[in-house]
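We did not get these values from a lab; they are worked out from the coordinates using the rules stated. Since the structure is predicted, the reported quantities are computational estimates derived from the model, not experimental observations. Cβ atoms are built from the backbone, for glycine too; each structure is taken alone.
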Structure 1
Amino acid sequence: MPSKIIPSRRTENVTYAVRDIVVLAKKTAATGKEMMWLNIGDPLKYDFATPQHMIDAVNKGMNNGFNGYSDSSGIDEALVAIRKRAESQGIKNIQDIVITNGGSEAIEICLTSILNPGDNILTPLPGYPLYEAIINKLEGEEIGYVLDEENDWQPNIADMEAKINDKTKGIVLINPNNPTGSVCGRETLMQIIELARKHNLVIYSDEIYDKLLFDDAEHISIASLADDVCFVTFNGLSKNYMVPGWRIGWAIMSGPKEITQDYVEAVNKFTRARLCSNHPMQFAIAPALDGPQDHIKEAISKLEKRRDICVEKLNAIDGISCVKPKGAFYAFPKIEREVDDKKWVEGLIEETGVVTVHGSGFGVPGHFRIVLLPDEETLEKACNAIAEYMKKY
């Protein structure tokens, strides 16, 4: 018999809490228990819909025969629309734009283009687990900097600077943040820029939720605040435009040509090597960015109501506290008891059918993430179940 096939060491530390927890949830669902899914960051699993004019644009592209490969960077009309929007946000010195298979591919290509084994990238804690998975795969080191829960989950600049060393290549910013829903203020962004300037770092700004803002919060694209630092701004259609399954994202590389040109070419090498992004779906980019935005207003109206229900009910539970999110569609409540947060979440699933994601999956134990996407009745019922479950603690 042949010997057992041994997987690479790169796979040893790869976990993805958001999907991993679903395995247990499906087992619980199979017992017949009513499930309340507060874990899935996909608007289309709930009562949100893709704008029809985007669907029409994709269908037109397919019917017109655009079903083969596109240019590696993307189709011209989409690249023009992305550049136009970026410039309207104040982003200067745009050196290149690449359209990718979701924001996740943009992140992977851009980190692969800068990290050597042993190098490190600063990422937020809590933060999106994809960054850890990619950095581990590249044999780099993810160094987490603290988001301050007592200060609306703003980045702790002193902690960030203390963790920079001669192997640090960049700083990741997720703004609005997943999983906390926080939105960075201008002063914080300026301080991050100053660190990048001082230590010659790339700022990677993940802005995939930048239109989903509550209470008239302002989103500022960090790349709009300076033109002498290298920025990579990630965005896409998935969240703002309700098409996560279309896998359309992009990276905008900006900064002085003399310091960015070699890096931009490295990104393009990988972009060319994987051929192209989904071709027909790219025809939705310009209609999305330039067309009607009514669905965003409707989404924000729903999400603000649902956010308010969750924050009020969660903060009323003995042993739970929750900072009010200002954007995206998540909240990141704290469990104010000595618990193993993963076991706490597993027990919640098995006993109540409420599915959340443990905070340690985002790098910060003692918390859990919920999505604000379900309808009001489901959220109220889920929060009531959490309250009942907490009585045992």
Structure 2
Amino acid sequence: MIRPAVRTENITYAVRDIVVLANQVAKSGKEMLYLNIGDPNLYDFEPPKHLIEATHQAMLKNLNGYAPSSGIAEATKAVEAEANRKGIDNIHDIFITTGASEAIEICLTALLNEGENVLSPTPGYPLYTAISSKLQAFENPYYLDEANGWQPDIEDIKSKINSKTRGIILINPNNPTGSLYSKKILLEIIDVALEHNLLIFADEIYDKLLLDGGEHISIAALNKDVSCVTFGGLSKNYFVPGFRIGWGIVSGIQQNLKDYIEAINKILRARLSANHPEQYGIKPALEGNQVHLDIAKEKLTRRRDLTVSALNAIDGISCVKPEGAFYAFPKIEIDIPDAEFVTGLIKETGVVVVPGSGFGQVPGTKHFRIVFLPNEEILGKAYSKIAEYLHKIQK
């Protein structure tokens, strides 16, 4: 028998794991309503034509070989210009990766030794805890405050720091809650990071998908001294998740970061390069017409409003209003574990959501994540089925 590595034992990914059950239910012929995957291309969202054309032309020019390990110059310069527009100007390295996910994995790998930890938001994107598990780092969750619009709980963050803490992860706008962090909170996090010499990982992959006219503030733009890696990419804002194009931007005091930057680049060189022709879509995407965002935000606002209204009208569910991205994280206020609720919901109704335990949550609370990318007809039907199911199990 071939024994797998111990480091894989705690790796889970609830967003995809739940599909196994959904596929089993679908074989029965039940109509399925998928509200579990944050892939805009499965619905009525399309990338800008100029992004697609630029990539197509790169392929036709046979730019299909290896790229430089850190990315082509055109792409890194465009990312730097975009970062400057956001107020990030104390930049010492930029690198293009196979999705923001690869940037995250490389940067955590370059930082963490076995037994160390980074503070991870809870609820938060499960990739971070999966990577930490692979690196044999300790999980160190800090909680978002549901009563305060899912903002980070600063006092909880402070209480979780120990001698093995190396960094703090922010997901802003947040997945799975859709929360947008305030300037006040970001400044308080900077103070904590500077006091304890922590590296900030700022995941800003949804920074252009803001609702209600909200303003996104990059934490790296608020302080030139704080050590920060800002993650971004084309997947969500430009609706090309299959391109697998992301990036990392390292900023702060250069002397504090030079050894870490070299560690990142060792890994970048070892893995050769990110997807090459797709990198030629970065500059036209970031600098071209952004009308697709206006269209998307108008749709998402309607669907968010329907989601919040419908869920809060269901006895036994409450939902904080998301301010960005395309997720909601409603709370289940009945005596049933969230995994059991979701399993029953999928089997009985065909509505596929993800249990909150897959993202982490405050002990004693129960949630599930909804993706409100589908059109209003699908969402309305799904919420009616959720209401019917909840009424049934409460009898």
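Tabulated data
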{"item": "Computed 17.8 for mean count of other Cβ atoms within 10 Å over residues 137-144 - originating structure among 1, 2", "result": "1"}
{"item": "Structure (1, 2) behind the derived value 2.5 of distance in nm of label points 7 Å out along Cα→Cβ at positions 153 and 281", "result": "1"}
